[in-house]
Structure I
């Protein structure tokens, strides 16, 4: 089957071994992304300016390119990375291991050593209110061992080749594992109709291809998407609290979390939906929001 979408992507799994007890917050994405970002900035910032936009190095600095995502002629581009973390609530004790998946996009695959270094430094300063320390025990990408706790190995620089298994039938269950934030017609969507979900996902994939390479043979399927209906909803709006160090204030983010069963002619949408499982959808994806999995639903 001809691929309509090709995006250079590589997934890395970081195995973090805790040296202290750690109880993750209900939404650990903020602690993970925030701690990583702070560690990266301390490691690479040459000017020590308070604001990246005032720095003459902003278009060359790895921190600025990742977190401010400056693009000449445009204010921001979508972040070229996504963090995925355990969604089951659990307490980590000394010696326990947390697995975090890091998805890198485009040329940022080659920047993986910066991510590894930042996580090593992050572990020294600690995560969460407890400042629980950890070490990066190892890193894998697919079957390849990328890092063994001391050395980094070659063989991970090329993008992965994805072969998605199609889901037959006319009904799917989409399980949103982390809150989904889609803005439609200026408002946050409580429960996304399929065409709203489709348009948000198509827009994200289009922007990622535009800024980081690949292809997307996009067709406007909005009217066809309107024919796919919601037949069941389980879940609702969930509130997430986070602190923005850049803005110096606490924030509340809301999004849908739960399951939605969609029914209709889904064939042309499946490749796009499968890519969304990897790259997420909606706002705040670099925090891990908008993560979902698709299953066939027969009910």
Structure II
């Protein structure tokens, strides 16, 4: 199937959307991207303003890639300075994806202190062991396990999926969700602060993980996750908005205190406004791309890249 996009009213950049670090179940095969979301596998590719896809329908594509977001208005509101302008110009069309709240919750619980390759491995291990297998394009895919499956798992089984210390937290959270002590979908209807407070009650969910879940799956586009990359962004581009002592204090810290995290998050939500999460993702992708470029420039021709 094909979907023609209007480049002015519906700008979209598939490559940036799938590689900006928000999603973990996509791989590129030739010119196609193959992935699984909402318990279905599908493939998609973009040529100019044409999206081609197989395995799903147009309504799903529009919803999953948030093609209903008014990206022009969003960009106009977050485009507050030289840095966001550069990031937007470089990756214009990048959109947040609408993820399943349960899968997003577990994925970002597993993401703590892990790189993207390792996160992908953990999620695939969980899906293979506790999800359901099905075929698409001659390949095996696995649905993400339901809360009950992880709630009943032994810690040994979870650790075999490379969860390590996260195993107990994931199982405890699965039990809470399975018993409906917290309704993830219900959090879409409450405000940002209320939703975040409830998420922080879950084992293994801290400020950054909560903000990722809120932004990527619970419609809280003002959420501004802060990790080591965003700390670099603050130090590099926005230090003049903070006390010099504060910037010096966080300079060499790998993790932020709750107070430090809240200070940065509050600044970003106030500075960028209701679409701060979009600013975060553009800046996050931009600074990581710049870092990769800098590393390549520093390598001699006979040195392997890290």
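Read-outs throughout are calculated quantities, based only on the coordinates presented, and are distinct from any laboratory measurement. Bear in mind that the values here come from a model prediction, so they are computed numbers and not experimental data. Cβ atoms are built from the backbone, for glycine too; each structure is taken alone.
Quick check: 14.6, 46 is what I get for Rg and Dmax of the Cα atoms in Å, for residues 14-85 alone, calculated from one of I, II. Which structure matches? Among I, II, the structure yielding 14.6, 46 for Rg and Dmax of the Cα atoms in Å, for residues 14-85 alone is I.
Between structures I, II, where is distance in nm of label points 7 Å out along Cα→Cβ at positions 46 and 78 highest? Largest value of distance in nm of label points 7 Å out along Cα→Cβ at positions 46 and 78: I.
Structures I, II were shown, and helix-only ellipticity at 222 nm (-39500 (n - 2.57) for each DSSP H run of 4 or more, over all residues; to 500) at -15000 was computed from II.
Here mean count of other Cβ atoms within 10 Å over residues 150-157 is compared for structures I, II. The highest value is that of II. Which structure, out of I, II, was relative contact order in percent (Cα under 8 Å, 6 or more apart) derived from, given a value of 18? It was calculated from structure II.
A value of 1.08 for Rg/Rh (Cα atoms, Kirkwood Rh), for residues 134-253 alone, calculated from one of I, II, originates in structure II.
Given a value of 0.70 for FRET efficiency 1/(1 + (r/R0)^6) of positions 38 and 206 (r between Cβ atoms, R0 = 30 Å, to 0.05), calculated from one of I, II, which structure does it belong to? Only structure II yields this read-out.
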